[in-house]
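A.B. asks: So, here's a batch of structures to check.
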Structure P
Amino acid sequence: MISGALLILSMAAAHGPPSPSFEDLLADLASKIAAVVAPADRVRLSVAGDAPDDGARRKVEGDLGAALVARGIRPADSGPGSPAVRVACSANLRERVCAAQITKGDASQSVFATGAIDRSSETRDAPLTLDMRHVFGQREPILDVALAGDRLVVLDPAALTLYQRSGAVWQRRRSQPIAAARPWPRDVRGRLRLAGNSVEAFLPGVVCRATLESFTASCADERQPWPLAIDNTGIAAGRNYFTTPEGLAFYGLAPLDSAAGARWLLAAERSRLLLLDEGRRPLEPAIGAGDDVAGVTACTPGAFVMVASRAPGGEPHDVVRLFHVIERRLVPIAAPLALPGTLTALWAAPGASAATAVVHDTSGERYDAIQIDVVCGR
């Protein structure tokens with residue numbers, strides 16, 4: 001089972017409605033923890049949380065500790081061989097989640113308790129917000145993921161793998177190795193395109209093709225244009241950036257509308273955000289900074305873009321910001337969304353209100369594919 005526990009632990013206290021209540025979830029979580037550890041175990045309990053939410057963190061720790069004691073499990077500061085239980089509770093716009101990661105020796109297991117958000121007390125519309133949801137995670141680098149009903153295609157540097165949904169779990173069905181004549185570049189990139197039953201995987205200087213039914217992949221050394229919203233020459237073998245037919249290098253782009261005063265916004269070299277006209281010519285010097293961009297839609301007309309960049313203050317994670325592009329200006333339109341690590345990929349389908357992102361978590365132990373949605377107030 002591929003678990004999203006580490007992602008949820010990293011999200012704690014960084015996202016969601018203010019001061020949510022988790023009291024009704026802790027009894028359920030305590031029962032699930034007790035089912036994993038032995039009744040005689042003294043567990044090392046820790047609850048994630050930042051200083052502004054320290055009171056809420058202490059309450060969760062106290063309530064959960066009491067619920068564990070009632071089930072014969074006693075929290076302890078330390079002890080040789082004691083299981084470590086790391087807990088985090090967070091809320092997004094749909095639900096509340098409490099997750100516990102239980103580590104005993106070299107083994108680790110995650111359990112969850114979830115509950116719906118109570119919206120009965122909301123009295124006014126919320127502004128545009130960014131909301132994220134876990135899709136898939138693994139230790140190997142993820143280049144891209146693509147959903148096809150109850151199936152999921154995952155692209156990594158070594159293989160193209162098909163998963164089938166079984167309840168809340170993705171079960172691996174088939175995997176095809178990817179052969180390349182040259183070593184991959186550092187920070188290798190990849191992109192999937194699904195069209196009906198056909199699957200195409202684009203990598204630097206390589207294209208792989210398969211079908212969802214047989215899932216037998218054939219790869220060829222080809223430099224093809226990638227499925228982007230702008231004419232491009234793909235990514236050459238040994239490189240990790242795109243080029244336009246005119247030779248302009250870029251890492252990501254967002255298509256814009258006429259009110260934006262430009263046709264595209266590019267994340268170019270040296271983290272510059274450049275506007276291009278219909279002829280793919282830069283209109284003026286950089287209008288901002290960002291490492292990647294994706295164009296999305298919202299509940300109101302206009303050109304909206306997600307921009308990914310490093311978090312301020314030297315924090316070991318990236319953030320995503322939502323901007324409205326108006327007359328060649330980037331207008332902030334939502335609070336920044338803190339990611340649970342470093343962003344390695346960001347894509348959005350044309351006309352979509354959500355983007356797919358891949359994040360390398362702060363521990364450096366796993367990669368997670370997440371969906372970032374633009375949510376309008378109700």
Structure Q
Amino acid sequence: MRIVFRFIMVIICTILIACSDERDTTSKEETVEYELEKKGNIKLEGAQPMFGKFKEHFEISKDESYLFFADRMLDQLFVFDSVGRHVSVIGERNKGPKGLVELSDFTVKDNNEVVIYDAAQRFLKTFDLSGKIINSVNFLQTSPISAFELAWYNDKIITSVVENKFVENPQNSKLVGLFNTDGKLDSLFGKHDPFTTDNNNFSIKSVISIDKERGVLYTNLKKSPFVQIYDMQTFERISYLGIETNNFRIPEKEIYMGLSIPEINKRSENVSSIVGIFTTECCVIQHMQVLTKEWFETVDFSKKENILILYNKETLEFIKEMPVDYILGTVSNNKLYFIEDLDPDNYTVGVYELVKSKK
């Protein structure tokens with residue numbers, strides 16, 4: 001009798017523990033399935049002799065009239081219209097008023113002005129579509145903070161950050177910084193996900209995305225499968241979601257500061273990285289890449305494995321893990337823009353939508 005009782009208690013405890021894990025958002029009920037449906041192509045024209053190698057992710061203006069690509073070799077921004085015609089080049093490779101030494105990241109304002117973070121000079125520079133400089137302000141020149149991704153929200157510059165004093169222990173650092181247009185720090189909030197420090201997967205960089213209609217911010221540490229959601233009015237965390245999907249992989253050996261670059265690369269082979277987080281009407285989308293050995297040998301973007309992880313935007317339930325053939329460049333107005341051809345002579349963006357499965 002005692003054996004039966006103990007067996008029943010073990011089962012009950014197991015169920016209670018499973019139900020109490022706030023991060024396990026796997027649906028226990030039948031969920032709607034989604035698939036990608038292609039809507040068209042955009043082939044970039046007129047820039048082949050000019051650009052070097054675009055970064056994987058790009059941005060689209062709010063009205064979808066312009067596409068903005070950061071060139072990681074030239075540290076300039078290339079602008080194209082919605083059908084791929086070249087419009088302008090923003091920034092110059094120098095230290096002058098329009099100069100950019102290290103185009104770390106950029107964000108596009110609702111009026112199509114572009115704010116660029118030059119990490120080498122520690123400036124925020126604002127340009128119009130023609131490339132005319134509008135404003136230049138000091139940014140983080142005396143602040144003990146490092147910034148990564150930029151976003152624009154309610155006349156504030158939002159960045160993923162790490163406090164420099166916590167670089168070796170990022171789980172103790174604030175996560176997001178709000179800055180005024182003069183580059184001055186307004187406030188810091190959030191905490192870094194401790195997942196990576198517990199799983200041989202050291203990382204300090206986060207990706208961010210803002211749902212302006214809902215007034216919430218999504219943030220994801222690059223080496224963690226988990227998403228944090230913050231209310232942009234209270235700056236309080238309102239949700240923490242995610243699961244370790246079948247393709248999510250952590251390093252077998254610990255990665256930490258102090259290792260040589262070749263050793264870090266070796267230990268990072270076949271390890272997962274969340275390189276983007278996006279939202280549509282239906283879904284929260286993580287763009288995950290698996291860093292293959294071929295990627296480290298060739299630095300060819302196409303050698304990475306690309307996977308989308310979908311969560312229901314309303315219920316936050318896990319929907320599916322979706323391997324894809326191309327790099328997800330950005331998401332705008334429910335359209336997913338994939339880079340289908342990286343060749344400068346035939347640079348092509350495919351436009352897709354997530355639709356309910358017809359199965």
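A.B. asks: With mean count of other Cβ atoms within 10 Å over residues 248-255 coming out at 21.1, pick the structure among P, Q it was computed from. Spell out each step's value before the answer.
C.D. replies: Values: P: 21.1; Q: 16.0.
The correct label is P.
A.B. asks: Given a value of 1.00 for FRET efficiency 1/(1 + (r/R0)^6) of positions 104 and 192 (r between Cβ atoms, R0 = 41 Å, to 0.05), point me to the structure among P, Q it was derived from. Please report the intermediate quantities before stating the final value.
C.D. replies: Numbers: P: 0.65; Q: 1.00.
Source structure for this number: Q.
A.B. asks: From P, Q, which structure was mean count of other Cβ atoms within 10 Å over residues 168-175 = 13.8 calculated on? All intermediate terms of the calculation are to be shown ahead of the outcome.
C.D. replies: Details: P: 13.8; Q: 16.8.
Of the structures listed, the value fits P.
No value in this document is a laboratory result; all are computed from the given coordinates. Computed from a prediction, not measured in an experiment: that's the story for all the values here. Cβ atoms are built from the backbone, for glycine too; each structure is taken alone.
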